[in-house]
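Several structures are given next for inspection.
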Structure 1
């Protein structure tokens with residue numbers, strides 16, 4: 001049985017003009033009996049720019065325990081060096097409220113935040129594409145299952161029709177046999193002259 005877009009329209013209960021592009025794409029894949037799933041890593045193999053790769057690397061490193069450890073060690077070293085200089089020389093390069101350290105931290109945050117957001121935006125786009133692909137695959141699977149149910153119902157209906165016809169034939173034969181048996185038992189069988 002060849003599946004067509006009208007079958008999909010019937011299953012969805014809407015005409016093809018009211019279907020969105022993704023649903024039409026799924027309907028066409030069903031009509032042509034083509035698979036719709038694909039490896040998205042291969043599909044999105046467009047080469048990324050140097051800036052995109054750098055943003056991904058910064059986001060990866062900025063969200064790691066290595067970064068947290070190095071960041072904590074740097075701040076602790078800053079405070080220790082200032083404390084030692086204060087004890088030994090009576091002055092430091094960044095006195096107690098650590099204004100220079102705060103400046104560096106602010107600059108780091110000001111640079112790091114937009115770079116991480118760029119990487120997250122790219123990841124969000126990849127997630128959106130994955131979500132659309134999952135929707136298409138799920139819709140196709142759902143429609144295929146519905147069509148299989150229809151085929152099974154049709155086959156079952158045909159089998160019931162054939163079974164009822166066969167039973168009718170059997171009843172006719174049984175009636176003939178029963179009638180013949182009654183006639184034979186009563187001895188009224190017609191003899192040829």
Structure 2
């Protein structure tokens with residue numbers, strides 16, 4: 001079965017964006033050591049319009065689909081980018097957006113959990129959860145792997161990694177990869193029962 005992988009940049013205090021949804025406190029272009037890692041291991045998580053800039057021809061990797069909330073999709077849309085990851089099948093969860101014109105973008109008004117559970121059973125590669133915090137909160141029980149690009153910055157408030165009522169879920173640390181730039185990539189897999197120690 002396909003896995004849902006939440007691969008995202010985060011601050012030391014657990015935020016993925018400012019209160020207004022902006023994220024300019026993260027480097028616009030990742031530090032060279034982090035960029036090398038992304039190009040080698042996760043080139044599909046770079047937007048299609050940036051591929052030529054980074055010498056990416058046909059990105060290969062573990063994903064063939066991406067799911068995202070409207071808050072993650074909107075910045076590109078505001079810049080006229082209607083298909084930010086044209087090399088992947090894109091599912092945008094929104095009850096207010098009209099259907100997309102691009103065949104690789106599907107606007108989904110259905111329940112995210114039921115939709116992703118069904119998506120996991122289809123043939124294909126793993127599914128990347130790009131954000132944001134509310135969608136990650138809804139999909140938390142379905143997240144099989146959590147990959148954090150932990151940046152050396154504290155912001156105090158903003159959009160959290162996961163926005164959800166108190167509901168502890170346990171993950172197991174599978175890999176730690178520190179970089180000279182101060183970023184640490186932490187890869188976690190969902191624990192067998194997925195619950196806290198008493199759950």
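Values in this text are rule-based calculations from the coordinates and carry no lab data. Values in this document were obtained by computation on a predicted structure and should not be read as measured data. Cβ atoms are built from the backbone, for glycine too; each structure is taken alone.
Among candidates 1, 2, the computation of distance in nm of label points 7 Å out along Cα→Cβ at positions 17 and 161 that gave 3.3 used structure 1.
Rank structures 1, 2 by FRET efficiency 1/(1 + (r/R0)^6) of positions 9 and 81 (r between Cβ atoms, R0 = 35 Å, to 0.05) and report only the one at the top, that is, the highest.
Working: 1: 0.00; 2: 1.00.
Ranking 1, 2 on FRET efficiency 1/(1 + (r/R0)^6) of positions 9 and 81 (r between Cβ atoms, R0 = 35 Å, to 0.05), first place is 2.
Consider the structures 1, 2: one of them gives 3.1 for distance in nm of label points 7 Å out along Cα→Cβ at positions 49 and 169 as calculated from the coordinates. Say which. Here the read-out was taken from 2.
Comparing distance in nm of label points 7 Å out along Cα→Cβ at positions 97 and 121 across structures 1, 2, the highest figure is found for 1.
Can you spot which of 1, 2 the value 26 was calculated from, given it is relative contact order in percent (Cα under 8 Å, 6 or more apart)?
It was calculated from structure 1.
Structures 1, 2 were compared on FRET efficiency 1/(1 + (r/R0)^6) of positions 113 and 137 (r between Cβ atoms, R0 = 25 Å, to 0.05), and the highest value belongs to 2. Among the shown structures 1, 2, from which was the value -27500 of helix-only ellipticity at 222 nm (-39500 (n - 2.57) for each DSSP H run of 4 or more, over all residues; to 500) calculated? That value comes from structure 1.
When distance in nm of label points 7 Å out along Cα→Cβ at positions 57 and 73 is computed across structures 1, 2, the figure 2.0 traces back to 1.
Upon calculation of Rg/Rh (Cα atoms, Kirkwood Rh) from the atomic coordinates, which of the structures 1, 2 produces 1.55? Each step should come with its number before you reach the end.
Numbers: 1: 1.55; 2: 0.93.
Corresponding structure: 1.
Given a value of 0.5 for distance in nm of label points 7 Å out along Cα→Cβ at positions 65 and 89, point me to the structure among 1, 2 it was derived from. Label of the originating structure: 2.
Mean count of other Cβ atoms within 10 Å over residues 25-32 was computed and gave 13.5; which structure, 1, 2, did it come from? Could you put the intermediate results ahead of the total?
Working: 1: 17.8; 2: 13.5.
Traced to structure 2.
One of 1, 2 was used to compute mean count of other Cβ atoms within 10 Å over residues 105-112, and the answer was 15.5. Which one was it? Source structure: 2.
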